[in-house]
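Input: structures, listed below.
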Structure 1
Amino acid sequence: MEQVLERFVFGVEQNQDLKGLALIPAPTGFGKTYVTCDFIAKNIERIIEQKRKVIFVTPLLKNLPIDTLEKAFERHKKTELFEQVFLRLPSRFDSFKEQFDEVKTNIPDNFKGKGFKAVASFLELNKRANTLTDQAW
């Protein structure tokens with residue numbers, strides 16, 4: 001797996017100036033996340049030097065390997081570099097949920113009309129559904 005990543009990121013394909021997305025299918029339990037995070041941490045200086053970007057895109061926050069990536073940087077003694085180069089961009093919905101929880105207590109009751117209550121109710125249902133989903137896993 002590491003050799004495949006090496007080839008696609010730094011090898012012949014890059015010398016041919018190929019652009020785009022590389023999909024590397026592998027079965028569950030193959031170590032894709034661990035190997036990829038370790039590869040990024042080990043090669044971050046080369047990645048930066050070549051002005052490359054590494055982007056993890058996932059519809060599920062639990063699939064984003066932030067902890068695994070951070071531990072890989074720690075293993076390679078690059079914790080400070082992780083803090084400099086890592087950026088998490090939450091979805092608009094996740095940002096809204098976080099902000100709503102923070103500000104809802106500061107909103108005066110006379111502004112908490114039907115729309116506010118509907119949004120608050122929806123977010124509470126969403127929170128419960130996520131809790132149930134997480135417990136199911």
Structure 2
Amino acid sequence: MTNCQKVMPYAEVFFGGVAGDVEPAGFDLFAGKLEQILGEKIRCYQNHEGPVRRVAVAAGGGNMTNEMRIAVENGCDTYVTGEYVLYSQQYAQHVGMNLLVGSHTNTEILGVESMAQRLARGTGLKLVRISEPNY
């Protein structure tokens with residue numbers, strides 16, 4: 001992702017999220033790459049015919065339409081999150097933004113792993129991933 005910026009800063013209302021540009025790709029190709037990265041099947045809602053170009057990522061819980069509106073205002077055509085409700089799905093359809101939903105756990109774990117690696121760097125600590133059910 002290039003031109004990545006924090007568009008949903010962590011606050012009382014928002015849990016945090018970023019937006020950035022990706023190499024243009026068809027929806028199915030992009031969704032397939034995301035499934036590979038997350039290591040799981042995801043829910044996919046294609047709401048426009050154009051390629052995926054600009055993506056908002058709200059890892060874990062990003063299911064509020066207020067967060068999704070910020071993604072639209074920042075020119076995102078695709079929204080990736082770890083939770084959704086009926087209103088999320090309907091809002092994405094209404095504004096013509098693709099919606100890709102993985103599990104809460106797997107959309108957050110990459111950030112946790114990155115932080116753990118940085119903290120352990122140079123310490124000799126061995127990092128162990130504890131498997132748990134995905135929600």
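Which structure, out of 1, 2, was Cα Rg over 2.2 N^0.38 Å derived from, given a value of 1.42?
That value comes from structure 1.
For structures 1, 2, which has the highest computed value of mean count of other Cβ atoms within 10 Å over residues 70-77? Display every interim value, and only then the final one.
Values: 1: 16.0; 2: 18.8.
Comparing 1, 2 by mean count of other Cβ atoms within 10 Å over residues 70-77, the maximum is at 2.
Compute FRET efficiency 1/(1 + (r/R0)^6) of positions 30 and 118 (r between Cβ atoms, R0 = 30 Å, to 0.05) for each of 1, 2 and report the one that scores greatest. The partial results should precede the final answer.
Details: 1: 0.10; 2: 0.60.
If we compare FRET efficiency 1/(1 + (r/R0)^6) of positions 30 and 118 (r between Cβ atoms, R0 = 30 Å, to 0.05) over 1, 2, the biggest value is for 2.
Comparing relative contact order in percent (Cα under 8 Å, 6 or more apart) across 1, 2, which is largest?
Sorting by relative contact order in percent (Cα under 8 Å, 6 or more apart) in descending order puts 2 first.
Assign the value -18500, calculated as helix-only ellipticity at 222 nm (-39500 (n - 2.57) for each DSSP H run of 4 or more, over all residues; to 500), to the correct structure from 1, 2.
The read-out comes from structure 1.
I've got another one for you. Work out which structure the value 28, 24, 17 belongs to, where Cα extents along the principal axes in Å, for residues 22-85 alone was derived from one of 1, 2.
Of the structures listed, the value fits 2.
Values quoted throughout were computed directly from the atomic coordinates according to the rules given, and no laboratory measurement underlies them. Small disclaimer: the values here were computed from a predicted structure and weren't measured. Cβ atoms are built from the backbone, for glycine too; each structure is taken alone.
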